[in-house]
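Multiple structures are listed underneath, in structure tokens.
What follows draws every value from the coordinates through simple rules; no lab data is involved. No experiment lies behind these values; they were computed from the predicted model shown. Cβ atoms are built from the backbone, for glycine too; each structure is taken alone.
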Structure 1
Amino acid sequence: MSDLGVVIIGRNEGERLKRCLASVNGRGFPLVYVDSGSTDGSTTFARSVGAEVIDLDMSRRFTAARARNAGFEKLMEIRPALEYVQFIDGDCELAEGWLDEGMRCLKARPQAAAVAGRVRERCPDQSAYNRLCALEWDVPAGRATWCGGIVMMRVSALRQAGGFNPAVIAGEEPELCFRLRRAGWSIERIDAEMATHDAAMSRFGQWWRRAVRSGHALAEGLWLHGASGERYNLRPVASTVFWAAVLPAVGVLLAWPTDGLSLGLFAAYPLQWARMAMTKRARGWSASDSRLYASFMILAKPAEFWGLLLFIWSKLRRRQTDLIEYKVPRGLPVKTPGPL
């Protein structure tokens, strides 16, 4: 493990952070925990188990990208000769044996900048929103175009790309992967257990903010890199605008001159729902999972559209959008994103 270091980021993760640290501690590699203003004793506990702790300066605008960069740079100070870095969020636990699997993959594939394995949801049946997260993790192994925040990366590739973009408030991992692939590196997914994730989503508002964040990330990626045809293209944006704005607007505005016939356009929603559900059933998903996925993908369009509008509004004002958080412990204030 002399070639590897670990960076964990988190805020008020409580027991989740304890499980995360337990899953990576005691292996002899340098461990850095970057905290973004916790009030639950996270930093004290992390130091007690031997982690190097960075208290991120919260007077500056926070992004997960900025936190990961800070952890990575500290890791390089501790052990400059490291070849690989494992990034993990404080709400996750690494699977036993993953670190060896990840390094084995990167050593065998010198052009690979990053490798990720399978992620499982800790409590998928606790809520519909947790179940949706579990379904999101169901992605095939092989050459990929992006990775999530739980990933092992090659230090030389990360340095060449200049690290994560600290200005990106969501989707910072796909944005980095885009730059890595453009530079000739590959992103790999392997069929090995990597981590357990704890979404801890029990309220519709949490899921909604997460969908808003996705829409914002899509718009920001297009702004930074244009319609590249690889990761960023106009099709998802056009789909969001059509289902969330164009179709309902046309149906309602033409209702009077068409004697209500235009309202028949709304039949497109159940048809789209059926198409998506059948597609997932064909992939082997259960009927209940297919219906759940299709239902929330339809519901996500207005939230994603709101995220697009937030990004456009921020550019018009020449101001950056605040972080869009969905996992905020009960009792703490939630900042609901809005254009005003």
Structure 2
Amino acid sequence: MRTETQHAVTLSQAKELIRCLADTESVLLLSPPGVGKSDVVRQAAIESGLELRSLLGTQIAPEDVSGVPKIVSNRAVFCPPRLLLPDDNKPFCLFLDELPASPPEVQKAFYSLLLERRLGEYHLPRGTWVIAAGNRTEDKSLVRTLSSALVNRLFVLPVRVDVAEWLVWAETHGVRPEVLSFVRHVPLALQRPVPAEPVPFSTPRAWAMLSRDMSLAEAAGRLTLEERRAFAFGRLTPHDAALFCALCDDGLGDLRPAADYIDDPTLLPKSGTAMWFVVNRIRQAIGNQQLRVLEGAKVNAFLTAVGEEYRFALMLDHVEQWATLGANEVMLEALKEVTGLPTSEAG
């Protein structure tokens, strides 16, 4: 099923909704792969003091949900598995992972569980959570169509990636500084669209696993440039992997906010790869009007310091924005060089 991203919530918002609703409402989290749905369900359960019990929808049969029959007083009674009906009758968190990818007969077996918290004649302990998760139809993840009967039994909750939220999580979970720095400077790289072919692509999970792989290799004394490149291309979207490796080689940890370079051009990187990266970031900041209050003298000094090639790239399609920031003199000189017109005509 397709979901509208403008209605999606962040992981922290999803966690709070789970804690508020999951004991009475069956919740289905939908998102692209690698966002962290399973982890947020686990966090919510732990924080609420509930044991987490998981079923993987793609690896179970209908009888793993409904149970097997047993003859009791000449009657057939279905005995649910202990995973779904614990002996101590304490509430728990039942997590149905990859529900949209499960076969139709398995989805059907979940109907009474999702709507009535019931397995045949047995009811789940009062206060038990029932939470499902999966990917969307557009994510090319072997997702099957959910029946309208099943959707009608669920509170469907689309989940999106929030960069600031992920960075906070990553810092507290030991993600490497160069990964944190790259995602801060290239936030779109945190979650790329699912590619048409089954190849690595960038997701929050991919970045976290790349960090783990690099740390393991470093601890073993094996983190060479070649191995870092192999790890990156084995986890990430190719252009993210290439840029990440190039910037690591050029000192990724030394990159600064865009305004710092305008304030002090001596901070500009020496290597071409890092310089073009900085130029692109400053262009984006100018285009998005993120740099509003700057000293005109410093703006002119910066544009002069970067040199002709980078100055043209910075000013392309952004002449008016630079003029607003006080770059009149340098702007007119650049226009003169580009058009061949006298300064007075360019003005």
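Among the shown structures 1, 2, from which was the value 36, 22, 21 of semi-axes √(5λ) of the Cα gyration tensor in Å calculated? Derived from the structure labelled 1. Of structures 1, 2, the largest value of mean projected area of the Cα convex hull in nm², for residues 125-196 alone belongs to 2. Looking across 1, 2, the calculation of FRET efficiency 1/(1 + (r/R0)^6) of positions 269 and 293 (r between Cβ atoms, R0 = 25 Å, to 0.05) that yields 0.95 traces back to 1.
Looking across 1, 2, the calculation of semi-axes √(5λ) of the Cα gyration tensor in Å, for residues 93-236 alone that yields 25, 22, 12 traces back to 1. Sorting 1, 2 by mean projected area of the Cα convex hull in nm², for residues 29-156 alone from high to low puts 1 first, with the largest value.
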